[in-house]
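Just so it is clear, none of the values below were taken in a lab; they were calculated from the coordinates. This structure is a prediction, so every number in the text was calculated from the model and none was measured. Cβ atoms are built from the backbone, for glycine too; each structure is taken alone.
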Structure I
Amino acid sequence: MTRLKLHSISAGIALALLGAGVPALAQDSAPASSTTYKFGGYVKFDAMLSDYSDATPSGGGLMRQFYWAPGVPIGDGTVSDDITTDFQARESRLNFKVDHTTAGGRKVTGFIEMDFFTHLDGNEVVSNSYSPRIRHAFLKFDNWTFGQTWSTFQDVAALPEALDFVGPAESTTFIRQSMIRYTTGNLELALENPQTFVSGGDRDLSTVPDLIARYTFKMDGGSYVKLAGLVRSLKIQDDTSGSQADATAYGISASAKFVFGSGGDLRAMVNYGDGIGRYVGLGFTPDGVRNPFTGEIDTAESVSYFVAYRHLWNDKWRSNIMYGTNSIDYEDDLTAASLNDNASSFHFNVIHNVLPKLDVGAEIIWGEREIVNGTDGDFTRFMLSAKYAF
């Protein structure tokens, strides 16, 4: 009996241990949740020598920070100044990213980024102190994106590699704003923040979000073609009379990047729209003009494009050459006499990769702007830059 009891006790203990081990093994085999953190950005220094055909822009203006097509001085040249020198580190940026994967395999990403451009609160007298500004602040959950980031109407990957902040700024889509975006495969659908930008209109009364769709056609070797469409509802109010006006605007954009076997590539973008002003050229043209006689919004028709070629001389040296242009057509040239009519720019650079994340380079930029009444101007800029990414 004693021997039987011992055998029974031993068997019971063994079964208990085995039973306890089964869920433990199952738990160990289940995927655990994980969270990763990444801090990044870069430090960039620019030295710029600029020659303007007319009056030099103010020291804190956007045109002194980067090529901003609406800021190219225009006039008859009688107030042409000497070459202006600007040193800055304002493009330097910081970002922070969090990626979380649940035990069930669902993914959440949070991202925030800032730099020090566009603010006019600093000065060059003593400290060159400039406020940080928000660039991106968004979260991604599965196929959804919520928050501020590049517009779905913009193709960031097609932007040429320029030492200047944007490159051919007059001719590219360039806008960050808050949105709700859904991505399924190569298709992206978005509702984005509306903002009516009309000359002669006092108050934005936008009600309907901007509707955007984009599809990517992928090819071998990293090449692709993207097509995007945009529909907008413009609405404004005159603060004096209280009257309101609205209009429907639309636009299309096609962009492409073709990668060559040598590692170089060709990038291009063409945009057309009626009332897409704020989406192209960093505010180069308004969405439209409020007609002083009818009170209605006369949308502005815009055609723009750029083409850029990137050549790798060897594993340490590369160059980029790019050209862009933008042309506007208004309903009434008389009411739009002081508004931008067209702009073009040319850029060429040489970049040396000193270390894997350290680049130094030189770039020359020429740009011109003309308004509807025929007044025009141009500028030439030579840049030296150093950039370390981390």
Structure II
Amino acid sequence: MTAETATPPAPAKSAEPDIRLLKLAEAVTIPALALIASALAFSVFLILIGKDPVQFYQLIWTGGFGSSFSFQNSLQRAAPLILTGLAFAIPARIGLTMIGGEGALVLGGFTAAAMAIPLVSSGVTPWITLPVMAATGMLTGALWLGFTGWLKHSRGVNETIASLLLSYIAIAIMNFFVEGLLRDPSSANKPSTMPIGDAYRIGSMPGTDVHWGLAAGIVLAIALWVLMSRTTFGFAARMTGGNARAAKAQGLPVGTLMVVSCMIAGACAGLAGFFEVAAIHGQANASLVAGYGFTGILVSFLARHNPIAIVPVAILFGALAAAGGVIQRRMGMPDATVLVLQGILFVVLLVSETFYGRFKIFQPKASGDRT
């Protein structure tokens, strides 16, 4: 009697979507709905004050993307937002709410300008002066926010409060020196440090009016995405962000991860301060306190703390800022109108955080679920 050899049936391919695709869909859909809800809420506000919402959003498009000039203006304003968005996103990946990017930007820009004073007066070439300025700004920012990370790990100090208070201290330090020891005598109306001079200014990228800070931000965003997504450091940081106690129990150096992540964040913000001095203002003064560090928080939230996604979101917010002047002229509304829209968006984004994991459409089906 011959026994027939039965061929085992091939395993059926799972019809369920990849869990990573579901998470990606959720990460895109919820912020998109938050944008739409914010736009609708702001439209109600505009109607209540007698303004046309359609005209408002048309002017945002015109002022942000309607021409080559407006688009380049948006990119120019997006450059510091990319860097300050990264300054919030990297600590957020490890579970820290670090809102001190504004202080690191201001102090980084100030120290970069202060470092330039003796170098420029001594006639040191820009090819040396500018890298030294950039390194100074990044190191200052790294140490400033790194100190906050150390306070969190070693002393249990709340990083949100500590970084916010340190921002005010950083602004006070800049004002102290700009209005005192390092003040340029010729800056009567607006206290400033000595100007670095046109020869030491960072120019624009070829064929554009956008300074090199945009390119630096994009390159840094890609590098940090690789670091946080494709390296053991990034894996350890995500583990710590998920559960710091469990990560510590597994032998991960939680304290080191926190401090290093905060230092990376501070370096990003300090680099933004350097570009504000070397490409925009040419000296350090109160113009450095422009709110980029706080807007970067909103950029990071909308991008779900993804370094790559921060780039297009920063360009969107750069367009909003660039359109403020057009809205003021055409609709007779104050330039701060855009800030109201940003505030509404921030509140809606905070509320939208509660919806992650609640929609069944984004959840993988159980193996026995036939519905």
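If you work out relative contact order in percent (Cα under 8 Å, 6 or more apart) for I, II, which one comes out largest? Please report the intermediate quantities before stating the final value.
Values: I: 16; II: 35.
Structure II gives the largest value of relative contact order in percent (Cα under 8 Å, 6 or more apart) among I, II.
Sorting I, II by mean count of other Cβ atoms within 10 Å over residues 151-158 from high to low puts I first, with the largest value. When helix-only ellipticity at 222 nm (-39500 (n - 2.57) for each DSSP H run of 4 or more, over all residues; to 500) is computed for each of I, II, which one produces -22500? So the calculation was done on II.
Thinking of I, II, which structure, once Rg and Dmax of the Cα atoms in Å is computed, gives back 24.0, 109? Traced to structure II.
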